[in-house]
Each structure stands twice: as structure tokens, then as C-alpha cells.
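Next up: the structures, one after another.
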Structure I
Amino acid sequence: MKIDRDIMVLANPEIANLPAWVIALVAAGGVAAALSTSAGLLLVISTSISHDLLKRNLMPNISDKQELMYARIAAACGISVAAYLGIHPPGFVAQVVAFAFGLAASSFFPAIILGIFHKRMNKEGAIAGMLTGITFTAAYIVYFKFINPAANTPDNWWFGISPEGIGTLGMIFNFLAAFAVQKMTGEAPQHIEDMVESLRYPKGAGEAQGH
């Protein structure tokens, strides 16, 4: 017999002999939480690839219809990956959430922080940092969870950090790579610095201070 901790959480109301309507609410809450989260993430994935990556950078001449087609393809690929990981999860829910937050921390978090508080950071540095952080973190997780799970012990972890917490180290590598590349490629253009500076203050704040 295999005990699944995720199923145990959903089965707790029935194990406790609670009324059927309570059991239905718990199940509906789990489904609603999964659908709302996945829907938002799918929209982000599809628009990021079709609009930000393809339309604005790689394929600027594509039509709106083509952009929509690529968005649907990206969403379909995201659903396929999510379905596979749902059937073959790398861990229970808490572990999977830790992996997701670790990947986000190692890729997006430094870029957001630097974009707000370090206006001289250029796009080359931000891209290099994001690629460094997410590549290291993803490789670490994939190695210990899929390639060599037998080695997933504290003795083999870097600095004693488990795959669930390696995003912290990936975040540090992200910052270091971003600063190193920024030093080699120069500062951001002046209009970018001015735009970032303007974002730090509410519209009309200067006029209010002048009066």
C-alpha cells in the first residue's frame, strides 16, 4: 500500500466523518485553487512567449492572428508539461511549490529588484543573471529529483542545501552574473535610467513639492 500525503489532506474530512457538504467544499476549494492558479500562469506563459519574446524581439513582423496562434501553442505546451508533472510528480505538493518558488527566486526576483533599485543595470546583465540563476537551479533540481535521486542526501548537497531550497543559491548567482555582465557591457541607456527614475515617484509628485 502506498500512502500519498496529498491525498491524505483531501481525505481528512471524510476520515473525520464530517458531513458530505463539508467534504464537497474541501474538494471544491482544492479544484478552484488549482484552476485559478494554473489559469493565471498559462496566460503569463502564452503572452510572454507570443508577445514579449516573438512579437517584440524575434519575429516583429508577425500578424495579430499569428501572435494568437503562438500564444495557443505555448499554452498547449505548458498544459502538456503540467499534465506530465501531475501524473509523475517530482514530490508532494509542498515540495513542488518549493521548487516553483526556488525557480522564480533564482530568475525573476533579482531582475525585479535590480530594475527598481539599480537603474544602471542594463538588459544584458539582467538576461545573463536570469539565465545563470534559472539554469543552475533547474539543473540542481533535475539532477537530484530525476537523474540521480539516490544521491539526494545531505552528504551530496551543495553546502547542505536541499533541492527545495537551492533557489537561494541560484538567486545569489543571478545577482553576481548580472553585476559582472553589467560591468563589462556598460550602463543602461540614459532614457532607460530616466524611465526607471520616474517610476519611483507618483505622477505629479514633483509639482506638488514645488507648490
Structure II
Amino acid sequence: MNSRRGVIFDIDGTLVDTNYLHAIAWRRAFVDCGEDVATARIHRMIGAGSEVLLRELLGDVRTDVKKAWRGHFDELKPEIRPFADAASLLRAVKERGATVVLASSSEQEDVDALLAAIDADDAIAEVTSAGDVSDAKPSPEVFQMAMDKAGLDPASTVAVGDTVWDVEAAARAGLRCVCVLSGGIGQAELDAAGALAVYPDVSTLLRDLDGSPLLGG
């Protein structure tokens, strides 16, 4: 069995400050399509797949809403920014001998924008996108595919995310999940979901890296 150490990072809300951009885009899409859904409810669903989000908030997968979301999110893309020290964390994890994988079920065009914002391709071994998976979180498929692409084993791999969807998907893939608060979900909720550890943000995780669960601490 492969014992090579790996760290699989979620991207939105974990490495890049996009959760609220997604929430705004969805809110505008709902309004466009004649639906009044509170932004707070939308925010709590960010991180889940779009079909999960739409079923929870509208009771149905509405293609018109999803199409409207695409237009609004594209308009917001110039506002994409990485969190402080996101690139430095990825490089530090790689320098310490772990394989770095980024796990997303977003469309490739969105993943490309996120990768450009992070600007740490030299540290990243593999990246997943919508073309790699059929089901988004809370399905474990995105984490399973990330491990498959990088040749990692769940026993020696840790996930890093920012939502309960990340924790649930990771657990279903046999992974422990370290969380950050930068996606807007509180520590109590992440702890209750089963997070292995919770940090304020990736900058704090970088400072504490050598004693963190990412490196077996």
C-alpha cells in the first residue's frame, strides 16, 4: 500500500476568497429567475454541488437559475483573490515532502482562474475539475479522484477544507479533514461535523504547519 504522504486542498473558501462571490452570483441568479432566497441560506450551501444547492433551496434543479449563476459569476471573476499565504502554504507542504493536490468539481474555466490567482503551480502535483467527476460534494468522488490521480492512499493523506461539505465528503473517502474558517462556517459547526482541527485561515495553518495534522502532528 502506498504510504506517500499527501495533502488534498479544497480551493474555494480555503485557498481563494470566493465563497461570498459565489453567494452573490447565486443570489442574483435567483432574483433574475423570480425566486427570493435569502443570501444567508445560499451561503450555507456554498461548497456543495450546484444540484444539491438547488434542490435544497428550490426543491428542484433549475437549469435557468444555473445558467444565470454562470453569467453573474463570470462577471465577478475579476474580484477573485487568493487568501494571504495560500501559495506559501502549498510550497511549504511540498518542501516537507508531501504531495500537494487541489480538489475541485468546478468547471475547468473556473479552476483555471483559481489556479492563476493562487500562482503556485510549481507546488501542485495534480488538480481535479468537473471533467474528472460526475458528482460534487458531499459525494466523496472529488477526493477519491484526487487520490487516484496522485497515487495517494487515504491512510497517509489529509484533506483541507472550509465547509461541512468538505468534512463529509472527506470522511466518505476515508480521509481526515482539517478546516479553516475563511469560508464563513463557524468552528462549532465544523467541529460537530467531525473536523480533525480548525484554524482561522491558511496563514495560521502555515505558521503552525510543523505541528499540524498535515504533517502528522
Structure III
Amino acid sequence: MPWISWFERWERTSRFTANEVTNLGIAVVRFDFTPLGNITRQVEEVSAVVNYCRQVLERRRIYLLGRSMGGSAALVYAAQYGHIAGICLWATPWDLRETFRLVLHEDYEKLVMGQTIGIDTGNKTIILQPDFIQDFANYQLLSSIKQLNVPVFILHGDQDEIVPVQQAQLLYQSAKQPKKIHVIHGGDHQLHKFYAESTKVILSWLHSVC
């Protein structure tokens, strides 16, 4: 499946969820990362958004919701810098090597060997350099979640073909209380068929912690 399809599906789902969250009286800042930036770059971008919320919007109570590798970046940021009141990890991997082996197949081994690869997004090819996967070694995401002292909510599909549900379960086991996990039966990595259920449980969690 071309990556662009993932982004388009997530765009529709995230917009629906954001609109519902605003109905709770919670301001929402929704953004996307630079395509295929490494996790260090993504952490920097999370930091920029959080700083904008704190300094420009003057928001002091900030919750992060990150999907897939964006959740990994949000988790790293929360552990390193704090400044958040809670975090929701949506289809989020802690083992980035396993995750991208499943995504890239034989291209992953090319990156391991130091080769550059091209990713077909449907309308263009994005170039991926070996440092994308080399950067994974700088982060231990299970250690990161153990450092958090804020509410954690983990949302995952049990049919996730990219991030196996076992990754979510281990994240949950490693997190401190208060924590919650919701596994959607039949849900794949995008959960695009379950956006109503996903939104409902996210709203319920936010209502309980805000």
C-alpha cells in the first residue's frame, strides 16, 4: 500500500478526532511531521510545537497524542523534557527496528548495508538515507515510558500489520500508573474503520484526566 494512502486516511481520522476534542472545550493544535524525518528530527518538531503552545498560546496544561512513529517521538520528548500533563500513544512502536523491517522489507536490509533507498508515496519518490535507521540506536523507548509520571493512554488495533499489538502491551506493562490501554478488535495500523470508537475512547480518557 502506498504511504500516501496512510497519510490521507490519518488526515481524515485526525481531523474528526480533533473536532470532537474541541467540543470538550480543549484547544487542539494538529500538525504533521516532515516526511520520513528521523526520530531526532521528529522530537525537535514536537518540542517546537510544545514551545509554541506554551509561549505563544500561553497554554500550560498540554497533552500529547502521537500516532505511529509520531507517538514514539512524543514519548521521547515527554521523557526528556516534560512540560506535559498526559500522553496518548496511538499505534505506537517502542521497537523501531522491528517496525521498519515490517514496513520496508528487503529495503530495510539495504539501509543496514549503508545503501540509500527510494520510497514510493504514490505520486513521488522520497529518498531515505541509512542514518534514518541508525538514529534508532539513540533511543530506548521502554526506558522512556518508565520515566513518565503523567497519565498514559495506549490505543492499538489487534490486527496492526506494522506495529504488532504485543508492542503496545509491553509499553503498557512498562508504564507507571495512572495508565490505560484500549485494544480495538479487528483494528489495523490506521484504525481508519474504527475512527468513531477511537475518538470515543480518547474523549473518555481526556475527560477523566483533564
Assign the value 67, 44, 44, calculated as Cα extents along the principal axes in Å, to the correct structure from I, II, III.
-> I
Tell me which of I, II, III gives 1.00 when you compute Rg/Rh (Cα atoms, Kirkwood Rh), for residues 67-146 alone.
-> II
For volume of the Cα convex hull per residue in Å³, for residues 27-98 alone, the calculated result is 101, so let me know which of I, II, III that is.
-> I
Entry that produces 3.0 once distance in nm of label points 7 Å out along Cα→Cβ at positions 83 and 195 is calculated, selected from I, II, III = III
Identify the structure, out of I, II, III, from whose coordinates helix-only ellipticity at 222 nm (-39500 (n - 2.57) for each DSSP H run of 4 or more, over all residues; to 500) was calculated to give -15000.
-> III
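FYI, it's all coordinate maths here, none of it is from the lab. What you see is a predicted model; the values in this text were computed from it and never measured. Cβ atoms are built from the backbone, for glycine too; each structure is taken alone.
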